[in-house]
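All of the numbers you see were taken from the coordinates with simple rules; none came from a lab. Everything quoted here is computed from the prediction, not taken from an experiment. Cβ atoms are built from the backbone, for glycine too; each structure is taken alone.
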Structure 1
Amino acid sequence: MSAPDARDLAAVLRTVLQIEQKVRGTLRQDEAEHAMFTPWMPFQPFRFIAMAAEALPEISFPPDPRDCPRALEIGAGPGTKMLLLQELFGFEVHGIEYYDEYAVTGRALGLDVVTGDAGAITAYDGYQLIWFNRCFRDPHAQRLLEKRVWDCASPGTVIMCANLEGRPPMSWYPVLDEWDDARAGIWQKPFESGVS
C-alpha cells in the first residue's frame, strides 16, 4: 500500500481553506430564514479531519473492497467536508443543502450536493457515515431533525455531529463524546434492528 502524495493532500486542504474563506459570511437571509436556519457554519477543517479519523475504525465497510463506504453531509454548505471525506478518506459522498447558492459551489467541485430541506426528508439510511453541524437555528426544528436522523439511520451507521440540541439515544455507542465541551461527538447506531 502506497502513501498518498503529500502534494495532492496539500492541494485538497488549500482548496478547502480557500473555499471556506471565500464563502464565509456571504449568505443573506430574510428575517424568517434567519429565525429558522443556521447559515453555513464552517466547522474547523482540521478538527473535522481528526473526528473523521477517530470515526474510521468504527465504519462498517462494504464487503467488496472495490466499493467505497457512503457518507452523507446534512447541511453541506459549499461541500468542503464532503471533499475532505472523498479525497482524504475515500468515501462516496452525498450532501443536502438548503441554500442553492452554497450547493452550487459543491456541485462545481463535482460533488453530489442536492438542494433541499433536510427537515423534510427521511432518507437517512444506507450510509456508513453521516455528518452534520447545527442545521437549524430554531431549537424545535433542530430537535426534530436530530430525532429523524437517529431513527432513520441504518443500524451500524456512525454519526459525527456538532452543536446538537439534544443527546443521541442512550443505546448508541459513544465513539467520541464531547457533549460537555461542544455538544459534539461521534456515535454509532446499534446493529440490533429496532433499537434506537
Structure 2
Amino acid sequence: MDYTMNGTQPPRDGNRDRLMAPHGVFQCAGEQRWVAIAIRDDAEWQRFASAIDRPELACDPALQTLVGRKAAEDRLEEIVTTWTRARSPEEATSILQNAGIPAFTSYSNKDLAEDAHLNESGFFVRREHPEVGMRQHIGIPWRLSDTPLSVRQAAPCLGQHTEYVMSQLLHYSADDIAQLKAEGVLT
C-alpha cells in the first residue's frame, strides 16, 4: 500500500515484525537447527523472560513495552540466540510452548517427511514414479466436506503431457505439433 500511495518500498526487516519483538527464527544447537519464536505482547514478554530463566529482563523498564523492545531488537536477538544455541529446537519449543509462547521448530524437508503427526494424518501419499520408483509426495493439505480431493499420480516426466496439452487443450493440429517437435521447440 505504501508503495502504491507514496512510491516507497518498506525497509527490509528479515524475520522481524513491526508489531512483535522479539520475533524471528533463531539458531539452536546442532547443524542448521532453528526455532521460530514470536512474542506478541507485553504479557508474553514477561512469560518469555521467566521461561528462559532471565527474570531481570521482565523487570527492565526499557523492555517492558513493544516500543522499548523494538528499540532494543538487536540486543534482544542476541539474548534469545544465546539461549536457543544452548538447546535443541525441540527443547526450546517445548519450554516456550509450555509458557504460552508461540514457538516451533523450523523443519527441514527431512523433519517434515518424518513428522509423526503429518504421517498419521495422511498429509503424505506414496505414488509410483516411472523414473525414480515409489516416492513420498505432499498430499492435499486441506479437507473439504463435500469434495474429496487426492493426489492421483506422481509428478509427470519432462514432456509426458506435451501431446495432450498441445492437441486437446491448445487445439494444435498433429502436423503443427510434429513441426514444433522437429524444430526442437517441444519435447
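Highest-scoring entry among 1, 2, by relative contact order in percent (Cα under 8 Å, 6 or more apart), is 1.
Here Kirkwood radius over Cα pairs in Å has been calculated and equals 17.0, so which of 1, 2 was it run on?
On the way: 1: 17.0; 2: 21.3.
Source structure: 1.
Given that distance in nm of label points 7 Å out along Cα→Cβ at positions 23 and 63, derived from a single structure, equals 3.7, which label among 1, 2 identifies that structure? Label of the originating structure: 1. Of the structures labelled 1, 2, which one yields 5.0 when distance in nm of label points 7 Å out along Cα→Cβ at positions 71 and 151 is computed from its coordinates? Source structure: 2.
By the measure Cα Rg over 2.2 N^0.38 Å, for residues 31-142 alone, tell me the structure among 1, 2 with the highest figure.
Working: 1: 1.07; 2: 1.42.
When Cα Rg over 2.2 N^0.38 Å, for residues 31-142 alone is computed for each of 1, 2, structure 2 gives the biggest number.
Which structure, out of 1, 2, was mean count of other Cβ atoms within 10 Å over residues 95-102 derived from, given a value of 16.0? Attributed to the structure labelled 2.
For which of the structures 1, 2 does the calculation of distance in nm of label points 7 Å out along Cα→Cβ at positions 103 and 135 return 1.2? Mind dumping the intermediate values first?
Numbers: 1: 1.2; 2: 3.6.
Answer for the origin of the read-out: 1.
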